[in-house]
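Any read-out appearing in this document is the output of simple, stated calculations on the displayed coordinates, not a laboratory observation. Predicted, not measured: the structure shown is a model, and the values here were computed from it. Cβ atoms are built from the backbone, for glycine too; each structure is taken alone.
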Structure P
Amino acid sequence: MTDNFLKRVLQPPAYGWSRNDAFYAPTFRELLSHWLSQMNLLRTRKNWLAVTGWVWTLGLVPFAVLFLTRYFSWRLAGVGFLYAMVGLGTVNIVWLHRYCTHRAFTFSHPFYRFVVRNLTLRLVPEETYVVSHHVHHAFPEQAGDPYNVHGGRLYCLFAAELHQGIARDLSPADYARTVGLVSHTGVVANSYAQYQRWGSICHPALTYLHLGLNWAFWYGAFFLIGGHGLACAIFGMSSIWAIGIRDFNYDAHGAGKDRRRVGVDFNRKDLSINQLFAGTVSGEWHNNHHLFPTGARSGFLWWQLDTAWWLIQLLRLLGGISSYRDFKERFLELHYRPYRAQVAALALASEERRGES
């Protein structure tokens, strides 16, 4: 993919990506005004995908209310929280991040792809995540980055509506290239004529049908296991992940400050950091990921648990994955071992100075 294509594949916000050849951080009023315009279906039907993200996120709220008012118990709350943080976090890292975006591994058969795609509650359409994430990696913290940390927390929190939609004036050739970014995921792509009508790769009817069937299946499964209490706990607590994931990139890039730690965060090309909580519950060691974005593993050090990598390995043992990329040894060779050697050399030099004095 060329930089020029990735610079034009997303719909520019009303306030633009840049001014005077530099990234422009919009005001709160500009953010709110553009967000409201993107959430207005009466303005254009092409806003349907932006609205969809909140439709399904807010659709979890009634389950949370039912759980808190009728079925609450600390045990169920714990189960729901673990499902949201570990279950949703891990599966979405494997599916949306490592497979759909970076193609870090390949499935041996479409059946396994279908299973992983629906292994947990579906909340984020592939199109919303994948296309914009390619742009994020091409221009991290630069003008055009759809969740640029320098834009502020709201810039990232509302990025799905503000900046992650594909451009609505793509040429047939550019639209075909954009479809190619998600063609391996199982998404049924709109024709170019349908794209011109809906402004998206995926069709609203198929998207809502898929998410609706997914929710119905999982509610039924959880009900059979533990009744309405368990189902409402898991659905309700999943709202924490659905909202929290929107804020992830802001915190994972140090909230715009340089919070990288020597010996922990080896990527120095952007402000990404390895966060203990996010890494432990989902395998998203973000600084490591920015070093080797196309790898199936991002937990490289012994203490960096990588649940997403464990799931990928389990699928491989079951015959579901035929190939994958693992950059742990390259990380150790290029970054960690030289760092440890440097630390040892500095310690030795310090001892020698003390001995001489």
Structure Q
Amino acid sequence: MSDAAMNTLRFLITKEFLQIRRNSFLPRLIVAFPIVVMCVMPWVMNMEVKNVVVDVVDNDRSTRSQRLVHDIEASNYFIFNGQKLTYRDALADVETSRADVIVVIPQHYSRDIANGTQPQVLIAANAINGTKGAIGSAYLSQIVTRNANPDAFDIASRIATLNLYNKNQNYKLYMIPALLAIVMMLMTGFLPALNIVGEKEKGTIEQINVTPVKKSTFILSKLIPYWIIALFVVTVCLILSWLVYGITCQGSLWYVYLLAMLLALFFSSFGLIVSNYSDTLQQAIFVMWFFVVCLLLLSGLFTPSRSMPAWAYATTYVNPMSYFIDAMRTVFIRGGGFASIAHQLAALAGISIVMAVWAIVSYKKNH
């Protein structure tokens, strides 16, 4: 790039930062959004099931059955809603959303245990929320098994489980690397797209179109400021992760920033592509929102991508969010090196470069 082109690029980048600074909303968004995401979302985006409301129907009313009731009542995972006289009374609570799970202790529960017979305890769960019903039933099954057959439970408890990397199974540690993708998506995807479409609506972009500025120079002037903003936002997120949760990156921070820059290149290029084909701000917002939601839900951010159907899992091969989240968790949680994320880096770089070329080619500059 010649000296004249470099000077032009520098002046255009300065113009972009001046526009951002003079905007009354954008500087606040750039600072506030990563703070809100990092300080609020890890607490609410938690797949651990707690506060399951339980009704118990005790048809045995023995000392052994009451011990089971007290075990359920003492658990931190459940809210004991009291004992009901009949299963029909407990089912009425489930149908009116006052209870999530019903435990029915059969008659002769204590006698069957004394005789060496396994009693049949009914656990009926409201499966409208499938995750809550399944995990709540699994927790209750463990309590029932421990009460009915303590010896078998003692044998099972002797099996040692070694959790690698995320040893305390802290869900925040699992979510924080992925939340960086959401922050990057907004800062480097939506903002450049809305910037260009806003200039189209105001007519100011025509002043650039009649100048001899090259398309590549103009596109770079739109991308570089948001890449710098992306680096700032990632730094803020890493600092908050350390200050608020005591969670630090186990691998090299250089890989974190490299992954962030590649994702920023993709989303900023994608945002510019959308803006190139959009005539109004509303159109750009709806198109961006459609693709962003699809990329987000199919990336493995909330649930493992391997759990998706085969046709849905196939989309992860062209989904940069999936590569970014996988690589970030590898570096951030496991402390993986270059060899561990080489595949993700190559895929992200390839997709991002294709999108950047498309962004430059699709921009129509009329003289």
Value 10.4, calculated as mean count of other Cβ atoms within 10 Å over residues 303-310, assigned to which of P, Q: Q
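Quick one: relative contact order in percent (Cα under 8 Å, 6 or more apart) came out at 23 when computed from one of P, Q, so which one is it?
Computed on structure P.
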Between structures P, Q, where is FRET efficiency 1/(1 + (r/R0)^6) of positions 223 and 263 (r between Cβ atoms, R0 = 35 Å, to 0.05) highest? Q
Quick one: mean count of other Cβ atoms within 10 Å over residues 319-326 came out at 15.4 when computed from one of P, Q, so which one is it? P
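FRET efficiency 1/(1 + (r/R0)^6) of positions 119 and 279 (r between Cβ atoms, R0 = 25 Å, to 0.05) was computed and gave 0.75; which structure, P, Q, did it come from?
Only one of P, Q returns 0.75 for FRET efficiency 1/(1 + (r/R0)^6) of positions 119 and 279 (r between Cβ atoms, R0 = 25 Å, to 0.05), namely P.
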Comparison of P, Q - label where FRET efficiency 1/(1 + (r/R0)^6) of positions 31 and 207 (r between Cβ atoms, R0 = 25 Å, to 0.05) is highest: P
Upon calculation of helix-only ellipticity at 222 nm (-39500 (n - 2.57) for each DSSP H run of 4 or more, over all residues; to 500) from the atomic coordinates, which of the structures P, Q produces -21000? Q
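Ranked by mean count of other Cβ atoms within 10 Å over residues 87-94, which of P, Q sits at the highest value?
When mean count of other Cβ atoms within 10 Å over residues 87-94 is computed for each of P, Q, structure P gives the biggest number.
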